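Structures follow.
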Structure P
Amino acid sequence: MSTNNNMICNMETGVCGPAGDDTISMEFIDLSAPKKTIDLYYVTDPICSHCWALEPVLRKFVHQYGHYFNMHTLMGGLLEKWGDGPVDPANGISGPSDVAGHWREVGEHSRMPIDGTVWYDNPISSSFIPSRVYKVIQQNHPELANVFLRRAREELFAFNKNIAQDDVLIKIVNQVGLNGEEIIKQSKLPEADTKLHEDFQLVRQLGVRGFPTIVIMNEEQKGVRIVGAKSVEDYANSLQQLLPNETIKPKQLSGLAQLLQQEKLLFSREIEEFYSINKSEFDAFVEKQLPQDSYTVNSLLGETYIRAK
């Protein structure tokens, strides 16, 4: 008489007993995450106003669809220095003071607040300076690179700080949990400039000529180049084109408490975009989602923002 030692408890029925002849007792499985075959290149610059305007959309797109691609943030080199000739003649920008009005228009249109008076009071000499700091952080602390970039943009666009100055940069780097003085020192070494110019070379290879630009590529080096700020749907549709054999599905959005804890500061426009709510719903939504003692509410240039306590 043979004995069947292949006994199991069925998770669905709750019944324990012989496994049965149709049950495979030993099989090879692979629980590793599926390989990401798509690369997304985000070409930007710390002082790019349209990139600041894109932040609400880009955050939501990466949050919902980031599991399908490897994201690479590249510095594009918007302003090396001010010279005698026009820097951006197409937009009528010959000197620092010309930037302020352009920035304010971008801020008003996008509802991502931009003060812009820094260009009159204490103009930025070069975007290469914060870009090199970004590259140092990206190389040594990649998980904090985009955190630094976000904090730098907050200080520049919303709070009118010159992010090409050492004291400002040191403070920002300290805020993200790194040694500001040491990082700034490293950013002035030749290695940091080499890394920055490697970005510039890749940007040229990708055929990018303006910011923001997103390039999505598959393994065959075929892809989509998306110039300027678009919608979440536009980016998702472009991603879908490169994954024709599967239907991409967005991840569930995290709650506002978790998002604020991660981001520390959010403007109303960002919350409205992330959760697909109207401006008129903002106050009630925040009050419902967050404990009253977990955040502060402020306003800037007519726009509300919340900050985690």
Structure Q
Amino acid sequence: MPVRGCWLIVPLFLFSGAIIQPDPFAEIESRYGLRLGVAALNLTTGESLYYRADTLFPTASVIKLPVLVELYRQYARGYLSPQDTVYLHAARLYPGSGILQYLSVPRVLSLQDAAVLMIILSDNTATNLVFDKLGPHHEARLDSVNRTLRALGLEKTTMHNKPFSLQTRKNTPEALRYGIGMTTPREMVELLRKLARGEVVSPQACREMIEILKQQQWTEVAPRYLPVEADSLQIAHKTGAISTARCDVGLIFSPRDTIAYAVMTDGVQDPRWSIDHKGNVAAAEAARLLYERLHRRPSGGKGS
């Protein structure tokens, strides 16, 4: 006799007998209440993984990596030199991360020193000093960065403004939605792949840019849960942070392989500016997961 008024409970099995596993990246999204994008490519084995990889995310300070690329392009063409100087005046101080905002002025720095500070400390004052050297006016500087991105095959990645410059802020829907820049995880991995292969500006320029990225001082995102000491890893990367988003893109070098990665979050409901911000932790968990999925173990097997 049939039983009425009861739910039929069915185990989560496929007809083949394999258990249906929830997507671990979707689980991270759900647990932290945010949107997550992931792209990763093992440059040694060719294996990859993607989750919302073609979705647009705010770059926050990750856009400083394309600024560095454009700077090196102008070095190569003789428009600028690493020995050029930039001048820090009180009127040019910008709030945000970094150390230049706290130093006495006036002050003279080399352009290259400002570029290093732009990356390893994400110094916004240094960033704007570098950015202002890329062209005669704000629109020309933006165009130079964005044209170089298009030449590298990055069709969606766009710089909209320099940090903390309300006078030049655009009112376009993209600029209002994404802030100083926008990108996708897949496009960031493509840029990093080209960087690792020596295909951005020149092999020597790529080596120099990677060495700068290896000196990154913000390590609360991707490196947070990676076995840096146990696996002799080196990480060349750039982080980004705004109140509702955290992201980290870079290259993981191990004795066995190289992994290009991008982990990006958006829609984060966490007002704290702390290392335990939900976006930081979620992105760090995603970075550990992609590393475990893609890296090769000493025996030749992949991570679990």
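Identify the structure, out of P, Q, from whose coordinates distance in nm of label points 7 Å out along Cα→Cβ at positions 78 and 118 was calculated to give 2.2. Among P, Q, the structure yielding 2.2 for distance in nm of label points 7 Å out along Cα→Cβ at positions 78 and 118 is Q.
For the read-out helix-only ellipticity at 222 nm (-39500 (n - 2.57) for each DSSP H run of 4 or more, over all residues; to 500), a value of -12500 was computed from one structure; give its label from P, Q.
Working: P: -12500; Q: -10000.
Computing helix-only ellipticity at 222 nm (-39500 (n - 2.57) for each DSSP H run of 4 or more, over all residues; to 500) on every structure in P, Q gives -12500 only for P.
Matching task: 37, 32, 24 is the computed value of Cα extents along the principal axes in Å, for residues 70-149 alone. Pick the structure from P, Q. Spell out each step's value before the answer.
On the way: P: 37, 32, 24; Q: 34, 23, 23.
Among P, Q, the structure yielding 37, 32, 24 for Cα extents along the principal axes in Å, for residues 70-149 alone is P.
38, 22, 17 is what came out when semi-axes √(5λ) of the Cα gyration tensor in Å was calculated for one structure; which of P, Q is it? Mind showing how you got there, number by number?
Details: P: 43, 25, 20; Q: 38, 22, 17.
It was calculated from structure Q.
Among candidates P, Q, the computation of distance in nm of label points 7 Å out along Cα→Cβ at positions 46 and 110 that gave 4.2 used structure Q.
Since every read-out is calculated from the coordinates, none of them should be taken as a lab result. Keep in mind that what you see is a predicted model, and the values were worked out from it rather than measured. Cβ atoms are built from the backbone, for glycine too; each structure is taken alone.
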